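None of the figures in this text is laboratory data; all of them are computed from the coordinates on show. Just so it is clear, the structure is predicted and the values come from calculations on it, not from any experiment. Cβ atoms are built from the backbone, for glycine too; each structure is taken alone.
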Structure P
Amino acid sequence: MIIRPQSKGFICLTAHPDGCAKNVDEQIEVARARAKAQTPGPVRVPQTVLVIGASTGYGLASRIMAAFGYGAKTLGIFFEKPADDKRTATPGWYQSAAFERRAQAAGVQAASLNGDAFSSDMKRRAVSLLKDSFGPVDLVVYSLASPRRTHPDTGEVFTSVLKPILRPTSSKTVNFQTGVVSEVSIAPAELTEISQTVAVMGGDDWNRWMDALDGAKLLAPQAITVAYSYAGPELTESIYRRGTIGRAKDHLEATAHRLNERLARTGGRAVVSVNKALVTQASSAIPVMPLYISLLYKVMKSKGLHEGCIEQMARLFVDHLYGDVPPPVDEHERIRLDDWEMRPDVQREVSRAWDRVNGRNVEELADLRGYREDFFKLFGFGWDAGTENADVDPAIPIPSLEQKIQGA
């Protein structure tokens, strides 16, 4: 079939397998180049890596950096859907399939598990597979993004919300597809909405994963675990850092401190990495973020500071996690990969543009074109027009999942 982009709001309903593979290939090139350029010396590198939330965004980039930058064995956990008679697979499915094919060709061990990462069953499956085929892990990446979670003990379903706390907020927003700039007003969250957002996006599940690995003696000495967060500037803080998401991130960071105390006994480390704002499926759903990111892209590209997911993860691995002299963390013990975004000169220019931007000048002041391109590339579109006009089979298997089905 010929696959075209079909979008609804901030979601694209289709994905292109060849474009998703191209995304993986480009990230592999960056990972190899950055790791090769790393300062030689007695630098400890990852050997066996578990990535929870491994199919898109920062999680996928982390897996690529570990596997193709350092030759690490990787087990990826994700929840993606294969193609069927009515629809294409999800982009994370296609990207995971491409990753595994490239890993096989490179002689790098990789396997995947598809299902609910919040569940106890998934943790048992991962522990079993690690014991049978991988051994103890020395890096655990927690990069899970989900709008809801079923509690593994009680069965209660929690749903996260994107709302301010205590008082309503109003802000500019943009429809990145049409360029229409408007005002959006969001009512404050109720107490139950705050607690449910923390239950979904906080650190409880990360802690449960570490408990499961530790209990199974699958944490190697000096093991590192890292989770991803975002802070953001004053422009976004009412809906983000001071909102329900921010409360969840506070919980995530508190979890990191507790995990760090445990891992430090064997020379390990738990840390949160605060990353740059990028176009993702999750960020596109937050009303203020598409306009802010579009303005940010314009400024950072003009200064030569722009990074995508793989460039951010390369900097995390090469400089912070496995560098000879890692840069200092902030006062909350967090790694700051958003340091270029938060530079005073960058934020001054973004703030000035924010005050001026409207429907008439948004294309001039903001990089809406770059935002649109990055958005559709998430789903495999915009990489190669010739490829997109070709007749392709949407039913692409993920090798390790196919092997398990055949061997069942």
Structure Q
Amino acid sequence: MSDFFPDNNVFSVSQITELIKTVIENNFSSVTIEGEISNFRPSSTGHWYFTLKDSNAAISAVMFKGKSRSLNFIPKDGMSVKAAGSLSVYPQRGTYQIIIDRMELAGTGDILKLLEERKQKLAAEGLFDESKKKKLPFFPLTVGVVTSPTGAALQDILNITGRRNNSVSVIILPCSVQGAEAAESICQQIETANRYKLADVLIVGRGGGSLEDLLPFSEENVVRAVAASEIPIVSAVGHEIDFSLSDFAADVRAPTPSAAAELVTPLKTDIESAIQQNKQTLITEMQSKLERYKLLVKSFSPESMELRFRSIQLPLLQRFDSAKEDLLKTMQEKITQQRNKLVLAVQKLEQLNPQAVLQRGYSLVRLKQTGTILKSATDVKPGDIIEVIPAQGKLEAQITDIKPNTEK
């Protein structure tokens, strides 16, 4: 027997498993594996168990509940993914597995990077500004739906709008929602709806799918068409965990097409109930006001009306009479002042009147030839004719002799 075990290096199963566990876990604490999901088994506790495989090998994988919440997609068999985590050995079964911390669809890393760059570019242009968001109409008469005519999303929308309010019309604007031609098809239908004013509100979207499937709703021309729409748009792309750049440009983002239908379609019974309630409230308020006005009118008899009128009129008349008396008094004072000024002025004028001087016995003497008033004996010469003008009449005389005043 010793020939088969020359160095007596015999390990127990536990020992060799522990050695393998140590080697693997110490050297593969952070790895990224790309492969295809198979045998996907979500547990009742929220943990996900599945296998990652390629054409030549397979590895068990587990993603615990706390980590799986961060994913924006639900894993399915056949999906190609990139999984990052650590390798671990499960001694009880003698198997190794990868414990996944992060996972994305294969190729989505580049797509997400592209979408983030595009998002930042369009945001910088203001396409996502909240100030540009339009309010949804309270009661749209027509709802336009831009989606695939054969998809389950359209059926969900039709069922919900019909159930909630059969007075709302739905116009279907069919388009491709997946593939190379999808983006242009979506743009054309949005532009058509706006050009011909086909609806009061638009639902633009599709059912769930992979990130690649939803890419048309993140194409730049689609995002610009959504932002430029004069008709309010509700973006309803995929499931609640899915997203597209159209969500940011739309006026409202709905988590699913069904939620979008509920959002834009008012519940008919609620409206009818609100109308009845408002009607009753209006009637009650009007009746209450009429009763108050009736009581108010009863208190206004002809006698009380006259009394109230007099109570308003009398103070005004008293104020008028008082103002009138004050005005007349002021005017009389002004007249008296002006009359006194006039009397004083007349007196001054009379004092300065030459005729008054003559009445006191003085006379005016002037040279007859020129009419010059004589102020001095030297103003004439012998032989000149002078006029003497007393208060009454006029005298003429001839100068025969001149005696200048020699007194100092």
* Entry that produces -14000 once helix-only ellipticity at 222 nm (-39500 (n - 2.57) for each DSSP H run of 4 or more, over all residues; to 500) is calculated, selected from P, Q -> Q
* Structure fact -> Matching 6.0 (distance in nm of label points 7 Å out along Cα→Cβ at positions 105 and 289, computed) against labels P, Q points to structure Q
* Structure fact -> Matching 0.10 (FRET efficiency 1/(1 + (r/R0)^6) of positions 17 and 177 (r between Cβ atoms, R0 = 35 Å, to 0.05), computed) against labels P, Q points to structure Q
* **P(r) over Cα pairs in 10 Å bins from 0, in percent from the coordinates reads 5, 22, 33, 28, 11, 1, 0; which among P, Q** => P
* Asked: If we compute mean count of other Cβ atoms within 10 Å over residues 81-88 for structures P, Q, which one ends up with the highest value?
  -> Q
* Structure fact -> volume of the Cα convex hull per residue in Å³, for residues 241-336 alone, calculated, reads 246; among P, Q the input was structure Q
* Among P, Q, which structure scores highest (criterion: distance in nm of label points 7 Å out along Cα→Cβ at positions 57 and 369) -> Q
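Assuming 4.4 is distance in nm of label points 7 Å out along Cα→Cβ at positions 185 and 225 as calculated from a single structure, say which of P, Q it is.
Details: P: 4.4; Q: 1.1.
Among P, Q, the structure yielding 4.4 for distance in nm of label points 7 Å out along Cα→Cβ at positions 185 and 225 is P.
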* For mean count of other Cβ atoms within 10 Å over residues 257-264, find whichever of P, Q sits highest and give me its label. => Q
* To do: Taking FRET efficiency 1/(1 + (r/R0)^6) of positions 25 and 313 (r between Cβ atoms, R0 = 35 Å, to 0.05) as the quantity of interest, name the structure among P, Q where it is greatest.
  => P
* **relative contact order in percent (Cα under 8 Å, 6 or more apart) from the coordinates reads 23; which among P, Q** => P
